[in-house]
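Input: structures, listed below.
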Structure I
Amino acid sequence: MVYKKINRYISFKRREKMLEKIAEIIEEKLGLEGVEITEETRFKEDLNADSLDLFDLVMEFEDEFGTEIPSEDLEGITTVGALLNYIEKKTA
């Protein structure tokens with residue numbers, strides 16, 4: 001029982017750190033300041049990211065998290081949370 005709680009806590013902390021890093025990359029690449037980026041944040045609608053912005057972001061995410069994000073998978077990644085879930089699966 002204690003092991004499961006510790007595991008969940010570690011998973012939560014890892015996810016929290018990944019979200020912070022994703023938000024940092026988004027802010028830097030899109031030149032945003034003072035914008036709250038949550039798992040519900042949508043790339044196009046909320047951040048006004050165009051296809052070139054998304055391409056640059058994907059390259060940064062791939063470098064940061066050491067995983068490849070094929071273009072065919074990008075269609076399903078419309079929010080920061082969807083990206084986070086995708087990266088978690090790929091790096092687990």
Structure II
Amino acid sequence: MIPVLFILNIAFILLMIFGMLALVRLIYGPTAPDRVVGLDTMTTITVAAMIVYGTITAQVVMIDVALVYALLSFVATIYIARYIEEKKKEEM
């Protein structure tokens with residue numbers, strides 16, 4: 001049987017790779033909504049990495065921090081989407 005710690009370390013490495021791919025989308029996104037999606041993806045991956053890290057190191061506080069970070073990320077994404085929508089209405 002494969003140890004759980006080994007699986008969590010592999011998951012953490014994969015999350016870092018996926019985070020770098022999301023960073024590429026954030027930097028090279030041709031439009032603002034593409035960049036918002038890249039940013040939202042990065043924050044989601046960061047939350048998942050915090051939870052995996054908290055599980056690896058047995059620090060429960062990391063899960064609490066991840067929850068707060070996820071809520072702030074959600075609110076920020078909503079505000080950015082509203083800003084982009086208002087900007088589109090002004091251009092018309």
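To test your reading of the models, identify which of I, II gives 14.7 for Kirkwood radius over Cα pairs in Å when calculated.
Working: I: 13.8; II: 14.7.
Only structure II yields this read-out.
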Value -32000, calculated as helix-only ellipticity at 222 nm (-39500 (n - 2.57) for each DSSP H run of 4 or more, over all residues; to 500), assigned to which of I, II:
II
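Quick check for you: by relative contact order in percent (Cα under 8 Å, 6 or more apart), which of I, II is greatest? Write down the numbers at each step before the final one.
On the way: I: 33; II: 25.
Top value of relative contact order in percent (Cα under 8 Å, 6 or more apart), among I, II, belongs to structure I.
Taken together, the values in this text are just the output of simple stated rules run on the coordinates, not laboratory data. Not measured: the values here are computed from a predicted model.
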